[in-house]
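None of the figures in this text is laboratory data; all of them are computed from the coordinates on show. Note that the structure is a prediction, hence the values are computed from the model and not measured. Cβ atoms are built from the backbone, for glycine too; each structure is taken alone.
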Structure I
Amino acid sequence: MIAELGHVALILALGVAIVQAVVPMIGAQKGWTGWMAVAAPAALLQFTFTLAAFGALTWAFVTSDFSLRLVWANSHSAKPMLYKISGVWGNHEGSMLLWVLILTLFGAMAAGFGSGLPPRLRARALAVQSAISVAFLAFILLTSNPFLRLARPPFDGQDLNPLLQDPGLAFHPPFLYLGYVGLSMAFSFAVAALIEGRVDAAWARWVRPWTLAAWIFLTIGIALGSWWAYYELGWGGFWFWDPVENASFMPWLFAAALLHSAIVVEKREALKSWTVLLAILAFGFSLIGTFIVRSGIITSVHSFASDPSRGIFILLILLFFTGGALVLYSFRASAMEAKGVFAVVSRESALVVNNILLAVSSFVVFIGTMWPLVAEMFFDRKLSVGAPFFEAAFTPFMVAIAIILPIGAMLPWKRARLGRVVRSLVPAMVLAVLTFLLVWAIQSERTILGPVGFLLGVWLVAGAATDIWRRLGAGGIGARLGRAGRVPRADWGRVVAHAGLGVTFMGIAGLMAWQVEDIRVAQVGETFEVAGYEVTLADVTREEGPNYFSTVGLMELRRDGKLVASLRPEKRVYPVQSMPTTEAAIANGFWRDLYMVIGDPQEGGGWAVRTFIKPFANWIWAGSLLMALGGTLSLSDRRYRVAAGATRRNVVGGVPAE
């Protein structure tokens, strides 16, 4: 009965979404206040119905209701409760329901916090947001209904994909969807502005908090996915340039560009049409990511579905919203006249360069991701585009961004003297160069990657420190620190995020340059040496988990005879799906990770063992968390709240005068 109520709630949500998409849009066009007022309560009601449907599906998973086809296909009575809950979105149908739940959540939040918006803009934005809901609710009900019953309920289920039975993957999708779907609000505001034909500083202030929130969630979601791949898949990498990894990375890059571009609109009322275009592309690439994950056109360990009919449906949604918005943009962009004028050397120019580098780098990732499909469809050639292409094509853009970023962040608006800014950054430059020389001198292998990565990372961190130090004003250390609390949180957030990018640069460079890998067959009791560590396979045991059987290796690592770590890597087999997984054992450290993997028994005796020494691995995720923290600090600034500081337009009869 609860499942049927959930199904009905989805149908009601679709009905409300249709009303919300049509009535406020007509009201905004006609100037009918009552019709425009429908948008806010409809958004709240639509979210309530969607939440009820999601709650009903969650209840079915928690109670192991195997009469539901989705629960039977993705759960098991012996599965831990955490993975019963995460099983709700560990499949195509449930994850799409989560997708729509977050979509309606953002619409409800815009309705709740958008009272300061001009009524026409608010009504149109909520109508566009609801139109997206209509498309995806129809997609769920017509092609991906999560509430289908089985005629003869089985005794137990088929279990969740073992790769997804992990804490990292339990939380990774919700954060990722909060980022993906959160960009829909920027899209809705952009389309509403195009319909209205007006973009100004107030519009940028309304768009930035939504974009910033989405970017924060995307940052956390991508970091969680990278961390999961690092310790769960057992291959020791943190990024494989997998198509689904790229699907989340591309909108992250566009969202970063949109954030920086919106600053120029807010401060100088310039780059208006470019900012609107970025808002369209950011959400458009989120839809492209959804298409890649769910169409089956590209194979990935992360993909959810391989049903061509579903892929076609999502492709039509993508073409309608992104294509329609771009057509509207082509007609209306010329009306968005830029007011601000700025010199070649200015913060505006630096942000333009930043935007171009981020946007082009995203298109490079897109081309590399889709080219194998294009080659197969049009040239009948099987191609594989792997990490070497992406690293060679993408890295130069990131190097350029790292070089420019500290300088651009400190340039004044409108017109600047480059020499003055560069002189203030001389200590940061000297520190970066000295770090380069030190790293080059002490590294055991003569590779340029590590020293250059640390040079750029230190340059970003030291540049951010210089930026905030200058903003603390003149005087001694005590006087400056006394003024720290008066510096806006947005400024603190910017420098923390930029420093986080620098830490990530150093982590990636150190890991890729100096990682040591050893693969061998080891006998129980055998000791071997890896990069100065004595590694002993002390024992191998068989253990039983709640829904799996495990081969566990006891690995002891010593240095100079002293025990450094005792690790227990596992090789698990989930009998319900007859699927093995590798559970790496990692001794985390500030300077390095000790990473152990045990494989299968060998015919001649012994066990396959992989040992990795991974310098600076944790710096990658520490930098990501710093970037997310920086975004959160900025979001907490009162000036970044929706409509904060925005002046209300003259209102006639509750409708903005035009």
Structure II
Amino acid sequence: MSIELGHFALVLAFAIASVSAVVGLGFWKSGERIAGFLQQASILQFVLIGAAFAVLVQAFVLSDFSLALAVNHSHSDKPLLYRITGVWGNHEGSMLLWVLILVLFGAAVAAFGRQLPRDLLSLVLGMQSLLTAAFAGFTVFTSNPFERMNPAPLQGMDLNPVLQDIGLAIHPPLLYIGYVGFSVCFSFAIAALISGRIDAAWARWVRPWTLLSWVFLTLGISMGSYWAYYELGWGGWWFWDPVENASFMPWLAGTALLHSALVMEKRNAMKVWTVFLAIITFSLSLLGTFLVRSGILTSVHTFASDPTRGLVILTMLAILIGGAFSLFAFRASSLRQGGLFAPISREGSLILNNLFLATATGAILVGTLYPLVLDALTGRSISVGAPFFDLTFAAIMVPLLIVLPFGPFLAWKRGDLVAVTQRLAGAAGLALFVAILIFALSGASISLAPLGLLLGFWVGFGAIAELIDRARIGRLPFRESMRRLFGLPRTAWATAIAHLGVGVTVIGVVSVTAWETERVLTMNVGDVTEIAGYSIAFDGIQDVPGPNFVSEEGTFSVTAPDGGTRTAHPERRIYTASGQPTTEAAILTYGFSQVYMQLGEDGSGESHVVRLWYKPYVTLIWIGTLIMAAGGLLSLSYRRLRVGAPAKAARPGERTVPAE
């Protein structure tokens, strides 16, 4: 009975969203009454979709195999965590999670947007309801997660073993919050185009939602990278998989949107470009949805292989995205441009930032879609792989990293490049010294690695130099400098922290790319080998039973160059329900570096194929992304979710309340 109630709640939410879309977009000028109705409807949609999702979770937890989705993607022997995460480890359940997060953001706008003008609020909530109606309708009519199985089997078919990992509990929800969060920016952009209301206040309303989405998308991509790194056993952290690219493109566009919204908020400039970025960022998020669920890709990331569903999604996206860009083309010329500024200024640096980010996004988009389009039009199959993306992306990012530290030092409207260069001379000298020192101590051969290290340290030291300069450390008494340092606005700290995170990630990428060591060999019990100064002894192998698998677990003793010894246990598992094998890598962390070990198939006799990697400073890649996200959260905390218009000027004799 509860399954039918969940299905009914989903259908009712679809109906309410459809009505709300018509009311919000058709009667947005009707004032408080319509806005109040849409706020209540948005919250009701969240309650209904939340109830439907809870029903689905309950069915998986209780192993209710009268539900077809549970039969196809669950098993009663699975640990509880993986029974819960199995809810979205498939196409239908992941679509319901997508809709749940979509209505969550709609309800958040309804709850926190009470200071918005009523007409703008009605348009935003109406657009959010239209998106909800589209995706909820797609779920109801083509991807119903509540289909029954009759007769119900005694046992399910289990979940893909690769997905039976803590990563499934963290990565998709984070990624979806990032994807779907940009829907609010999209809705604000459509509302601005319809109403003509686009000014600094509009940018103030959009920036918190952009920040929130960007932070979660950063964390989602980072978690997905680390999950692939340790779970797939390939030893890599990024593969330029088309679906990886589909998550990276909205991150790049969202980063550009974040910076352009700042210019619009501070200087009332870049209006048309900011609206365009808000549309393109969510459009790229929708593109990822299509690639994952259309069946045109064969990837570890894909959920569905049904061309019919893919055609429905493509049609739906063509209407949404095509309609948005048609409206933009019709209305953009009527939008007033903002104020003027000199090329050498804070605004100019942010425009240059946007130019590089937009170019990188376009390059990745072409490299991702060109093989698909060529295959559809001519039947020819080509592969655009890592060499193209590495070379193209690096060529675009190098100049961006060079100019990145200059932006925060430049003044608004008109800056002094010579003066800024002098203030950054110390950071440049220190970055050059550290890069040369590390490269010399590593004993590496001539390569591009020193340039990469120099760029990473340049960005990181430049971020720190900004705080030092603003606190006047060395120019004022120490106590006064510390008072100024800790009295800086959170936004100043947030910018410096986020840029520092970029530098840390660059250092990690360069180090592991240039200096990682790999060995593939056959080892017998008792054999000892060495990699990058680490001695590795094969101590034995044993069968270890798991909750729903049988594991062949190796035991290796790893002795570090300093003499310390640790034990590693790589595994090869066979899942009993499906009979599918997986490998579980053993990873030992030493400082910021890691020894990575994979146990391969049996060789002749007692031998096993063993793959070993030494990955210097690889953890800096993910530490840097966490630092970036921390900068975003710090900036968001400073705003205290203040989404509203500036306070109106007080009338003569009227008291005013100071803003927070």
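Observations on the structure shown:
- Ranking I, II by volume of the Cα convex hull per residue in Å³, the structure that comes out highest: II
- Structures I, II, by FRET efficiency 1/(1 + (r/R0)^6) of positions 365 and 405 (r between Cβ atoms, R0 = 30 Å, to 0.05): label with the highest value: I
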